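Presented below are the structures under discussion, each in the form of structure tokens.
Just so you know, all these numbers are worked out from the coordinates, no wet-lab data involved. What you see is a predicted model, and the numbers here were worked out from it, not measured in a lab. Cβ atoms are built from the backbone, for glycine too; each structure is taken alone.
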Structure P
Amino acid sequence: MKYLGLAYFTPDQFTAMSSEDVKSLVSQCPALDEKMRATGKVLVSASLGEPNSWTTLHPHNRKTRVSDGPYTESKEVIGGLFIIEADSREEAIRLASMHPAAILGEEGGWAVELIPMDFYLAR
């Protein structure tokens, strides 16, 4: 089974942190990301651009309307994603628990949401 992991952060909490704390936190991420990828179960891993650079496409009168910013307004924002392949829900949780947002960043409002998914590769 494949799982989508969405790594969230809370911008207000993250920006309230001192620059030294942010640097310390972020400096720990590459090693944790690499540990997760080293399992061989990570199919995709990516950090996302800042929300103010996002574009949303909406249907409107059978055409596409384009607007700025995230589609949803919330306190939390998706900052990264990963796709893993696991043999069970328990294995998926164990793998997702290696992601920095599941271990670090409590003060920045970090969290991971793990979602089972069907996955098709376009060719």
Structure Q
Amino acid sequence: MLQKRAFTLSIANLDNLMLSDYFGLVSGHKANKIEVASVHVSKSTFVDAPVIEEYPLTLECKVISMEERFGEMYVVGEVLNMQADESILDDMGRVDFDKLKPLSFDSSARTYRVLGETVGTAFKDGEKLL
């Protein structure tokens, strides 16, 4: 990411929970995680970065800025392309969160949660306060 100024962001879902947890458990400096996990990697079409094919949703991004603060690297990227498997798309070709079943890490409970319940309508519910 530092040299190429590009990265991909794979969205973890219920189907690849174990794989995603493994990637978070093991350092890439200590093991070849791609080889151990037996995943398939291809080159992104829009940026110079890898795509892990087992994930149904991947964002291809170019780096806009990078800043180190408090020993952590903060990266801002611009999404140039989205790769989505047909199995997670609705009839209009948009990502369907009910089909995707994206994961969220709950750091306080050290658990994974599936996101998906619709609780409001964007750019509509707040109109009541206008």
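From which structure (P, Q) was helix-only ellipticity at 222 nm (-39500 (n - 2.57) for each DSSP H run of 4 or more, over all residues; to 500) calculated, if the value obtained is -3000?
Q
Give the label, chosen from P, Q, of the structure having the highest value of distance in nm of label points 7 Å out along Cα→Cβ at positions 6 and 70.
When distance in nm of label points 7 Å out along Cα→Cβ at positions 6 and 70 is computed for each of P, Q, structure Q gives the biggest number.
Comparing structures P, Q by distance in nm of label points 7 Å out along Cα→Cβ at positions 46 and 94, which one has the largest value?
When distance in nm of label points 7 Å out along Cα→Cβ at positions 46 and 94 is calculated for P, Q, structure P comes out on top.
Hey, semi-axes √(5λ) of the Cα gyration tensor in Å, for residues 38-85 alone derived from one of P, Q reads 24, 13, 9; which structure?
Source structure for this number: Q.
To test your reading of the models, identify which of P, Q gives 49 for relative contact order in percent (Cα under 8 Å, 6 or more apart) when calculated.
Clearly, the read-out refers to P.
Name the one structure among P, Q that mean count of other Cβ atoms within 10 Å over residues 54-61 of 20.6 was derived from.
Q
Figure out for me which of the structures P, Q the number 2.6 belongs to, where distance in nm of label points 7 Å out along Cα→Cβ at positions 30 and 78 was derived from the coordinates.
Clearly, the read-out refers to P.
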